[in-house]
Every structure is written in C-alpha cells, then in structure tokens.
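The numbers here are math on the coordinates, done by the rules we state, and not lab data. Nothing here was measured: the structure is a model prediction, and the numbers come from that model. Cβ atoms are built from the backbone, for glycine too; each structure is taken alone.
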Structure 1
Amino acid sequence: MNAEPNTDGYRIFQMSGIKSSWSYSVGLGHFLSAVEGYGSSASDGYWSFFIYDKNSQQWKVSPVGSDGGACWNGDYSSYSGHYCGVNGDIIGWVRTTWNSETFTPDSQPQFSEFQSICGLSITNVNAFVDGKKKGNLQEGDKISDAYPGSTMQFEVETSNLFPEGKNIKIDNAYLRITAQG
C-alpha cells in the first residue's frame, strides 16, 4: 500500500481497511488489541509489532510503538519515538506470547512474497481526454490537456500474479485517481 513518508504505524494499519481494535495509552500511543475480532483477550497473548530487515532478511521486533512521540531513527538499540513509514518498508504484527527467558516474543510474522498477498499488477493505464488517447501512463504522470468540463475515461489493464491453480475470488479492485487543478 502507498503511504506518505513518515506516516505512523497506527495510521498505516488504519489505511489498510482491516477491521481492528486498539487501546491507547497517553505518552505511549496505540496498542493493537484485535484484528477482525481475533485476539481481544489479553490472557492469550498480545500483538507484537515487527519490521522486516531486508539486510538480514529477518523480522525484527520494533523497539518503538506504532505512534506517539517523534519519528524513530531506525536504530534498533534506540527506544525513542515511534515507527514512521519509509518507502519499501515491510511491517507486520503477530499474535504471540512473551518468552520471559529470552525477553522476546515467542513467534514472528510469516513472511509472504508480494505476489501471494497482492495478486494483481497494473500493466498498462490509458487515459482518454475528450476522446483523445494518452497512452501507457506511469505513476505520477500528469495529463496537462484536461480542463474543467473535459470528459475523462481511464482504461486499466492488469495481470494475474497468483500461482496457477490457486483459486482466488476477487470481488473488487480499486483505483485511486487524483485530480488536481
């Protein structure tokens, strides 16, 4: 998903559209309580927040929370601030228990390749302004010849990235188009 730089982890989760419940502590920020109704009892564990370290190719427990305070500096030995989104980051939460011997969560998120989570890829976008084609648009492209009153149509082609034989039903696909003037 796309998020503005420095968007906090709480807001990123909210933007995902996944139904969630959160508790709040002044000075510490939001704590994930339940996802789609799962995990609302504190007696069976808690939601632990992880950041995927691409260098070591391992999940690391976030030393800071989802929000509250200033942006964290990215140093895993630093406990100041909160997580702020960085382009390309992979973050995850997992319902787990705490290991009092190792002082770490007992489990970590399962890592999934992008294609297994998001099985559609946009391969081509064409725009039509008053019937004239503006082809193969890329993210961030501008259409300079559209004016108030212009008729605009968009044609979006996608490819299926799901593995062959995986039966996936797609109910809706959304496209966000921002018109600025």
Structure 2
Amino acid sequence: MRSRALGVLMRISMAPSVDQIRSAAALAHSTASLSLKIICMDGTEVIVGHGNEARVNPCHFRKLIGDEDFTARGIELISSLVVIGASRVLGPGLMCVENQGLEHYRFVTMLDLDDVMSILENCVEDDEEEVFEVSLLVDEVLDAVLISATGSGSRSFIEERALTLFEACVLAEIDRDLTKISDLKSSL
C-alpha cells in the first residue's frame, strides 16, 4: 500500500472504534506530516491535515473527537479511517515518521501516564553504545498518550525497542479492558 505522493497508508479500520479514532486524531494533531482520510457512511471523503487538500484542521478534529456529545452520536457516521503520510508502518497503530533526518516511531495509547511510565521503566533498556529515547505527550482532550521513540544507534536497535514498548502498551490495554469486563460480570 504505497503511494509516492502520500507516503505509506495505514488503514485503521472499517467501522473504527472510538479509541481508534481518538488515536488517529492524536497522531494527526501532533505530527504535521500525517493526514487522515475519513470515509463517511454516505461515501463522502474528508481529509484532516495541515496541507492544502485538507478540509478539516487537525486541531478542530481533535476537539470534535474529544467532545462526548459527538462520540455518542457522530462516530457511527465514519465508515473507514486511513492515516496518510508515514514513511513506514510496522503494525496496526505503530508507524515510523521521518523528521529532520531522524526516524521517529509513533503510536498512541489510551493508558494513563502512570501506567505508561511503569511500562517504560520495565521494558526499555539502553546498551553501552546505543541510546533509545522516548518522549511522551499527554493529550487531555482525547484522554490519550502519544509516544514518540527515536535514538542513536542502528535502525534495528531502535525499531526493536519501539516494537517492545508498543507491544507492552497494547498488552496492558488488553489486560485493563479484560479486568473491566471481569469486574462488570462480577457485578451482575
């Protein structure tokens, strides 16, 4: 799925969930080179981004998605969502974006900041010659944490650690959701 003008495309989902849309909104808002292509149920296509082709600014889209009234009623209008502009896609939700000659691995988690910090402490290590750097951006409007990872050293070193961090966050999200389901079942 490569387009020369657009970079790599990452289809988020057909009938995306609220969390998938929130993640895409956070990525588009924080990464100028990324755009979103939203396909509505009626076939209308809307581009969210910073470029001339965009009909919606990422800041406005972020505020809209962060509005509970919209997410309660408006999400069902979206049939498909595509992230445009990554240089590489490593998995569902993890992408590589080039910025000033450096590769940055980016993804969004719906975990709270304390959980993300705990995961960072437990799963990411440097070695003597290569350094892995992580920056976190808490988006309170979307209730999300954007994680951007880069470093000095080989691509495989940085990519392996980015994948490990991504995997740990995804597993923590699944564990959190399963706990919520279990608690709900127990209360019945």
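Here percent of Cα pairs over 27 Å apart is compared for structures 1, 2. The highest value is that of 1. Using the calculated result 16.8 for mean count of other Cβ atoms within 10 Å over residues 87-94, pick out the matching structure from 1, 2. Matching structure: 2.
helix-only ellipticity at 222 nm (-39500 (n - 2.57) for each DSSP H run of 4 or more, over all residues; to 500) was computed and gave -12500; which structure, 1, 2, did it come from? Value -12500 for helix-only ellipticity at 222 nm (-39500 (n - 2.57) for each DSSP H run of 4 or more, over all residues; to 500) corresponds to 2 out of 1, 2.
Each of the structures 1, 2 was assessed by percent of Cα pairs over 17 Å apart, for residues 71-166 alone; the largest value belongs to 1. Comparing relative contact order in percent (Cα under 8 Å, 6 or more apart) across structures 1, 2, the highest value is found for 2. Comparing distance in nm of label points 7 Å out along Cα→Cβ at positions 63 and 79 across structures 1, 2, the highest figure is found for 2.
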